[in-house]
Structure I
Amino acid sequence: MNLVEKELGAETNLKLDIVAGEIVITIAHQSAAAKGDLKVAVDAGYFLDKLAEKIPGTIDDAILAIMKSALKAV
């Protein structure tokens, strides 16, 4: 599931996807002199657990738990 695809400059793009339960961030650079990609993937469940820890209260915990189970299906 493609969430964000954005041009960061004339030669660099950012892409944010959810693939197989992981949040995947890819930064791709291509110019006449060089090209390269940086790709980082983190388990969506782990990310949402860490996010829930940082937000005070419990309402967000229920919402994030629903999101966590839904992302596993993507």
Structure II
Amino acid sequence: MGLAESETILTAVIKNLEKLTGVKIARQKIDEAMKEAIHISIHELAHMYLEQALPWLSNLDEKSRIFVNVLQESR
């Protein structure tokens, strides 16, 4: 799905939610939600790339995963 398709779908979702609820949300709030959606997309894409680049990550137990995460954040 490309950016144009994503925008078309999101526009339709917003219109349908407005129709369903009878509520209009301020553009600023919608923009904040879109920023969060982009953040989530980047996060999920990073998972896919890291799983391919470092396949051993999926074999770590939860305690080790947290340790790797803390090491990464400290850089």
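No value in this document is a laboratory result; all are computed from the given coordinates. Worth saying up front: this structure is predicted, and the values here are computed from it rather than measured. Cβ atoms are built from the backbone, for glycine too; each structure is taken alone.
Highest-scoring entry among I, II, by distance in nm of label points 7 Å out along Cα→Cβ at positions 3 and 19, is II.
Structures I, II were shown, and mean count of other Cβ atoms within 10 Å over residues 11-18 at 15.1 was computed from I.
Out of I, II, which structure matches -1.29, -1.35 when log10 I(q)/I(0) by the Debye sum over Cα atoms at q = 0.26, 0.27 Å⁻¹ is calculated? Working through the options, I get structure II.
Assign the value -10500, calculated as helix-only ellipticity at 222 nm (-39500 (n - 2.57) for each DSSP H run of 4 or more, over all residues; to 500), to the correct structure from I, II.
Numbers: I: -10500; II: -26500.
Going through each structure in turn, the value belongs to I.
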